Structure I
Amino acid sequence: MKINFPILDESLDLEDVPFLVLKSPELFSQIVQDLYHYGEEESSIQIFTKQYTDLTKQQLIMVTDILGFDINTTPVLKMVYEEFEDQLNDNPEEKNKLELTIEELMDILRVEMLENDLDLTLTPISIKELLKAFHVKISTTSSTIFEKMLEIIQITQYLKNKKMLVFVNATAYLNQQELRSLVEYASLNSVQLLCIERNSVEGFPYYEIDEDYFVITNK
């Protein structure tokens, strides 16, 4: 992945560079805001592959509040339900059993509805709607911020449509060894990770943009 925004003379190559340090509070605020609104008109950030294929808003996971972040957002769950249905499509026998069970439940409801004084109607339910009705969601078990960040990386790996994960202020929560483990874990799971930081990061590849908007590269 590459990233570009107005103050840059050329785009930054994010391959094997997980940290972008922004010393200017104004620039830090603007970049975080633009990433939050990535893909919308108010965002001036471009993220694209080396083949110049743009990253879409749906392919980005943006985590500004690591402690309060909930992976079970509506877009993520929609994707989970779609992938679950694809999984069932690869197992026609089990999918047929589930569809027959749904139809049996609807037949029971239809009979009971006839006994009701009101004129009730019944709308067929899809497998996705059934998953939503049963509150199917991703189970999370992390007990520390570090474990939660690892969990988010792991979940990102399994969401096929997600191509990039952005953490804001990750270094504020982790020590040097945890940071190293975080970066290594993302690499092992083939997750494109970018950490947006205010403070310098030693011992890792990084880009640093100083108060005068001069880019310092450490690879």
Structure II
Amino acid sequence: MGNPMPKYDEAKKILGRRPTRTEFFRRLRDGSRSYLKHGWLSFLASVGDVTQEEQSWVGRPVEDFLFYLEKTRFEKAYKIPAVLAFLRDGGMRSGVTLTEIGQSFMDFYREDETRQSDFCNQSNRDWEKWGVNEFADLAWRNPVRFLSREFFQFDEATQIFSLDPKLGPFLSPALAAHVRDIMEFRELRYFWRVRERDRFFEDEAAAGWGN
């Protein structure tokens, strides 16, 4: 990666605070990958810019969890509303119902036309008519089943999608902020690369760091 500090210090100076993953991606686009090679938390720790709470995450399951969210493969953006369902009132819950995930899916896709480009095949051609139950069924088929391998688990009997109990002690507002940032970053990168790069970035070159 070379010396990361000039770009990082520039970002902090312009913003007046520590930049987020999303802000780095808006500015550097794929140039941000080097900062995420070993995880954003790992990078922040390497330059001594973590809080006391964040330092307590380093080398523990929560660091692996954040890295997993940064790197997990996307075929569509379905994992984003599934993960966002865990966030509520500035915090993060340990489990959510399949119905809550369905509501998160419905809100996510109905509020933005760019996201709706995910619904491009025969199986979801009538998605505009769907209610929570249909979105919940989609969520169960993909991505809940596929996420239920590492850090997540789904209980068929209770219909609860939950986080690995090892993450329980770390479910704080600070962790919720990191998870939300990762989801915003992953959304921007996904739709820039796959669907709508012009729409997302036509003004980014002139916009600079702040937005």
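Values in this text are rule-based calculations from the coordinates and carry no lab data. Predicted model, so just to flag it, every value in this text is computed and none were measured. Cβ atoms are built from the backbone, for glycine too; each structure is taken alone.
Structure summary
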| read-out | value |
| --- | --- |
| Per mean projected area of the Cα convex hull in nm², the highest-valued of structures I, II | I |
| Among I, II, which structure scores highest (criterion: mean count of other Cβ atoms within 10 Å over residues 40-47) | II |
| Source structure (of I, II) for relative contact order in percent (Cα under 8 Å, 6 or more apart), computed value 34 | I |
| Among I, II, structure where distance in nm of label points 7 Å out along Cα→Cβ at positions 72 and 192 as derived comes to 2.1 | II |
| Highest-scoring label, criterion being Kirkwood radius over Cα pairs in Å, for residues 32-127 alone, among I, II | I |
| Mean count of other Cβ atoms within 10 Å over residues 112-119 - highest-scoring structure of I, II | II |
